[in-house]
Structure P
C-alpha cells in the first residue's frame, strides 16, 4: 500500500479523467506508474544498447559497405 499527497488541482484533473474513462483515481495512478516504470526500463535498455555500439556510420556509408549502391 502506498499513500501520496496531491495538490487539489491534480486531484480534480484525475477525477475528471477517471469519470471520462469510467474508472477511478487509483486505477489511473496505477496505470501511470506502470507506464513510467516501462518507459524507464526502455531507457535502460537503450543505454545498454548504446554502450555496446562502437560508433556510427552514415546511411550512405552503410549502403556502400553492404553493396546496395552501384
Structure Q
C-alpha cells in the first residue's frame, strides 16, 4: 500500500476549473428617524430598528439579527 504522504500531483494534468461567477446586489436604504430604517430590494421591504439603549424604539429586529438569520439560512 502506498503512503499518502508520498503522493504527487501534476498540476498540468488537472482539469480546468472555471473562475467563480461574481454577482452584485444593491439595496436602497431610507432612514425613518432615530435608528429606524427601511431597506428595499426588488419588491421586498426590510424594516429594522435598535433598542432604546442604542437610541431606537425597538419596533423591529436589529440589523445584526437579519445578518445572523441570513447565515442560518
Structure R
C-alpha cells in the first residue's frame, strides 16, 4: 500500500498533518521531499544570491595561479 502523507517538522520530529490510518507500531519507509512552496522559496533565495554575487563580485586581490600551477603534480 502506498499513500502520500503531508507532515510538518516540529523540533526534529515529523508530525502528520492529518490521520494516516496506520496502526501503532507499523513499520513504514519514508521518502521526504520538500513541498512545492518550500522548494520555490529555496530557488528564489538562490536566485537572489546569484544576483547579489553578480552585483558585488568578490576579489581577494591575490595573485592568480596559472593552469599549470593549479594542476602541479609532484
Structure from which 3.9 was derived, distance in nm of label points 7 Å out along Cα→Cβ at positions 15 and 47, options P, Q, R: P
Matching -10000 (helix-only ellipticity at 222 nm (-39500 (n - 2.57) for each DSSP H run of 4 or more, over all residues; to 500), computed) against labels P, Q, R points to structure R
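Laboratory data are not the source of any read-out in this text; all were calculated from the coordinates shown. Please read all numbers here as calculations on a predicted model, not as lab measurements. Cβ atoms are built from the backbone, for glycine too; each structure is taken alone.
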